[in-house]
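There are structures below to look over.
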Structure I
Amino acid sequence: MKNNNDKKHNQDYEIEDGFCIMKLYNNTSEKQEIFRKVDKSFLQLHFCLKNKAKLNFNQGRYSLDILENKSLLLYNPQQDLPIHLELEVNTKLIILLISIEKFHTFFSKEAGLIHFLNDENKGKKYYLDKEINPNKIIILNQIFNYALHSSLEKLYTKGKVYELISLYFNRTDKSGIQNCPFLEDEANVEKIQNAKKILIEHMTEPPSLNELADKINLPLQHLKDGFKQIYGETVFAFLLNYKMDFARKLLATKKYNIAEISFEVGYSTPSHFIAAFKKKFGSTPKRYMSSL
């Protein structure tokens, strides 16, 4: 593995005093290692949007997996918890680092409602692993994919991060989505999720957008908008990325030749597959296999 901290896709900056954000995206063809010092006065919130990452402790003697659509909260006032992450290929991760002093200002009157802030637990370590609901997925994707001038990035990110924290610590934690009224209906969310399953099951011969919309009983525009809101990319961008990741895993087994893998992921000719793979990972399939 390489310590490859690509500045274009990995960002680490302070939103305000005692409050930092790390946006990590491994778009290379190899695992990445990320290191960062974090002292015991900070709590950590990890949100994995895509693929998975591994968080190592004590020189790698202990580790925690952060899986796709999962979040992890860590706080230990008894010892420092430096970040040592291994990012799988195509992993997207957002990490919030908040000093406990800053965190108290968010919930000055409601601190007793936050389990690890109450008087009984405030000196103890705390760990929480839970699913990321669709409303939070939308906000996380907006943090990654904002379409504003760079001068407004920090202001926009700050607002979205505060929105994310509010939803994360909302006691009722409903999965209604404020940013998209159409997705407030859980039935619509389930239909979009079903569309994703259909694409994966039929990736070699995927339905057209109109056919997919008919299969899940949604208007075409609702399918396109809803899919982008929940998964952060268009329907066929998702399908292409899934195909390439699936092909990469087949290559790693070294059991199949290029033509076989090309057929497995739905390409009629190996040359088209090779071109798509190289565009995605910056390396031909053959070169990728020989590098393993």
Structure II
Amino acid sequence: MIEFRYPRIEDKAWVSALMQSTARESCEYCFGNLFVWSPSYETKIACVDGFFVARSEDEGESAYCFPMGNGSLLPVLQALIADAQERGGLLRFFGVTESDKLLLEQAMPGKFQYTEDRDFFDYIYDREDLATLSGKKYHGKRNHIAAFERAGDWKYEPITPENLPECVEMDKAWKALNLDKNPQELERENKALQRTFRHYWELGMRGALLRQGGRVVAFTIGEPMGSHMFCTHFEKAFADVRGAYPMINREFAARTITEFPRVNREEDTGEEGLRKAKLSYHPVKLLTKYTAEYAG
């Protein structure tokens, strides 16, 4: 059985090096994201023949992240199949992309069954689109931002050691207003966000906040995925502050992550309102993902 363990901060160097060498687009392949969500989903990691592997537990079921590394994939797959069998089940991968499918079929033709997971497609955007919101298709976004600006006395700030505690307090207020909508998922998310706040600088996170009348009304946090893409992990704004969401999104893209051509804003998890909001920003790509199950 593979010796999986919870990720530690010191794993960032070797895991991130592998992630960047493979230039993946999927949000699962950010070390910070993996680290902060690991307690919520019992995610543990290991190194098998030079490949990064991870296993998560959710409601008694195990699922594995697609192996990431260079070299022959077959021995790694065989080790994971054995690990799953020793745990009393069959190997199941989550977040499998089209390119991952090709690699699986090359290594073990016809041995996996695939199920498309629309709820977990990643939304990938052109950063310049988010920064400018130009054109007719963004007319509504610009109207909301104009309303925010007309309210006056607003300020955009990068997150610093001095203002990070204000984001923590804003999140507490946001949680109190929204917890009844989906308690279980919001508790999981809040657990991950609190872990992000505690390890923000060690993980190399980037973020910014928005003030109105001196009060923090929105913040956003994420991390680079190599040099080609930035992944936004958390974005919070008070719903009663018109324009706060599109404003923090636009300003962050325009001021803080200017070196990245693409922005991954993760999945919608099947939530209708979130799906509508993500589509309204007109992604340049929906990254298709599958669950792949070993057929034996």
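Readers should treat all values here as calculations from the given coordinates under stated rules, not as data from a laboratory. Note that the structure is predicted; figures quoted are calculated from it, not measured.
Could you tell me which structure in I, II was used to calculate P(r) over Cα pairs in 10 Å bins from 0, in percent as 6, 25, 31, 24, 11, 3, 0?
I
Taking percent of Cα pairs over 18 Å apart, for residues 9-72 alone from the coordinates of each of I, II, which one would give 43?
I
I, II: which one has relative contact order in percent (Cα under 8 Å, 6 or more apart), as calculated, at 28?
This figure was derived from II.
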